[in-house]
1. Of the structures P, Q, report the one carrying the highest value of mean count of other Cβ atoms within 10 Å over residues 144-151.
2. Once mean count of other Cβ atoms within 10 Å over residues 112-119 is calculated for every structure in P, Q, which label goes with the largest value?
3. On relative contact order in percent (Cα under 8 Å, 6 or more apart), which of the structures labelled P, Q is highest?
4. Taking 0.05 as the value of FRET efficiency 1/(1 + (r/R0)^6) of positions 32 and 120 (r between Cβ atoms, R0 = 30 Å, to 0.05) derived from one of the structures shown (P, Q), identify that structure.
5. Which one of P, Q has helix-only ellipticity at 222 nm (-39500 (n - 2.57) for each DSSP H run of 4 or more, over all residues; to 500), as calculated from the coordinates, equal to -21500?
6. Which structure, out of P, Q, was Rg and Dmax of the Cα atoms in Å derived from, given a value of 21.5, 71?
7. If mean count of other Cβ atoms within 10 Å over residues 248-255 comes out at 25.1 when worked out from the coordinates, which of P, Q was used?
8. Once distance in nm of label points 7 Å out along Cα→Cβ at positions 192 and 256 is calculated for every structure in P, Q, which label goes with the largest value?
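Readers should treat all values here as calculations from the given coordinates under stated rules, not as data from a laboratory. Note that the structure is predicted; figures quoted are calculated from it, not measured. Cβ atoms are built from the backbone, for glycine too; each structure is taken alone.
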Structure P
């Protein structure tokens, strides 16, 4: 009898979940390309899990913390970065949706200034919350006697996602100029920059040109996608195989690191600033993303799956901005219990890897709390209760989307 009483609420919850998912599915325009949202969701999950797996905050006596990476102590884990470094997919989807959005805005008579102001306000409004919180937190930490190196470490991790927004904002502003730019042009810039600084001993600062040129490659690929130039599967296979082969050659014979993210202490980082290897690897990722469009469209026909993807897209900026804070909050709080494996210990063996995997659910829970507290900055305030939930459009500006979203929480 007790089991029956327990099962009834669970059954009711499942029915409610299915009904809600069905409403979201029914409210989605029939002509919406759900694969775009699915690719964005995969990209955001890749970034979050990648950071959680390769970022370690090691207790440095007392309550001090310093950054470390398992990729430095366990270099054979480099393939993890191949799976979870998904930034090229962000820029591919961003370029695709921005160019389509700009064309749509022009057709409606919207001026460039109105279009850009709308997009950038959606992009940066959620940033105010995290900047305010970390300004206050840093001041309190310093006043409490926390050493400045620890505060600097925490701030650097918490605010590191902002570089992406700055680059993306610059490319967004330049969208009208990039509508017809061929991806080979920025790729040629990256190639020549690397040849000059690595092959001819040029200044290291020159590499920062690739921050724009490197991410311009997938962004302009997204524009080409909007023009219908990447619809054939052959384009995806060319990008995937060509990008993968060139990246392998650069790693094997040209001295580029195997890791596609930065490793503390390494002489060269593939990501800061982007190298030719990071860009060719991104081309392979873009090719795979294009090949996955068909399977993803079929998968997104399932209401439950689509509802989850739609919700994640509506929360993409919040998740992106706060995932590092969730990791740090868990780590700092855990110091009260001592130096815990996988949380405060040096990431130099498989025991750390296993322990870190066990911490992921708690990181997720803390991130969910951050989402609850700060999602209004991205999604807007809750609407009055009693009105049905509907997702009409969900294109978060953080990942280059049109952000024409209406969502009742």
Structure Q
């Protein structure tokens, strides 16, 4: 049992942000450490960084690892919200997670698939009249429409653009982990506007002044009671309600990545058209291959060991999310875009972890992951089967040194036309 190797420095936060998704991989290689090393960040805190499938299994062991209270305040205040389910643990977390999971019925998921298919198709005429379409921007508007409709939230057409913009600002706030973040106030203000709007709908639902359909997120959250029989505070309820459809809006990054993948690998478009199962494999590979979440924080609940190295209670731990999915010992030829790798995938909760790992019901694995896959499948089918378009010259760079990850141009298309079989 050797000493844990260390990335020297009093505070490596700026180095982390400068190297982005590649920081952990770069340090593992530089230090000659396969799965574990020590760094200091976020004000000089000691952090044990772990990577790989076994690391993910440890990270999502509720008896050994505590995630509550470890997210940076900036991220909580802007992306998740104060008191959000992501910041809870134990019985409280399981109880509220059960509420989220209760929405994942076969009927609700089928409805989401139909909404996605129909909203993109109904948007065809508008896009045909546009000189250029920025897929990053267009998809965040469409996904806002889909997400709010699915959640039972009343979102008038004139408010959709505002909500979509506010959501994008909030999601983009992840870049504020280190150093000055000029957009912090804008992110906090954006969250407040959306929270105010949703809290009003919670209150109006409870007063019987608006009537969301039973089974929708708005209805279920407004009427939910905790294990002590108490309704949720209306503000906290609004925060958790937002977290049912906010992850769907963040999928706009996967949508632009998906169109980039189809553009760079044209055969995948043809396979989506000809193979009913290929859109699923393609969507999973987009989620694995492209940058989304770089790493996640937690702390040791008790004295533990990882690969023979002792980690003391309360020590900060960071799980390598992006790097784990790009390791040779986790996925064969990980730097190749190869959707067929998911044809016989065993569904492990510890290797494909773009939105977290572990068990859906008891861990912090995103309850919206199934929804992400459904939306991606239907969106990729739409762009592969229902329309044609041209891809003009543009900057298609995906900068892995920047968090969060983007297609530099947003992925721009033009001359979009509906495919009509006139035979």
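1. Going through P, Q one by one, mean count of other Cβ atoms within 10 Å over residues 144-151 is largest in Q.
2. Q
3. P
4. Q
5. This value belongs to structure P.
6. Details: P: 22.2, 79; Q: 21.5, 71.
Going through each structure in turn, the value belongs to Q.
7. Q
8. Numbers: P: 1.9; Q: 2.8.
Structure Q comes out on top.
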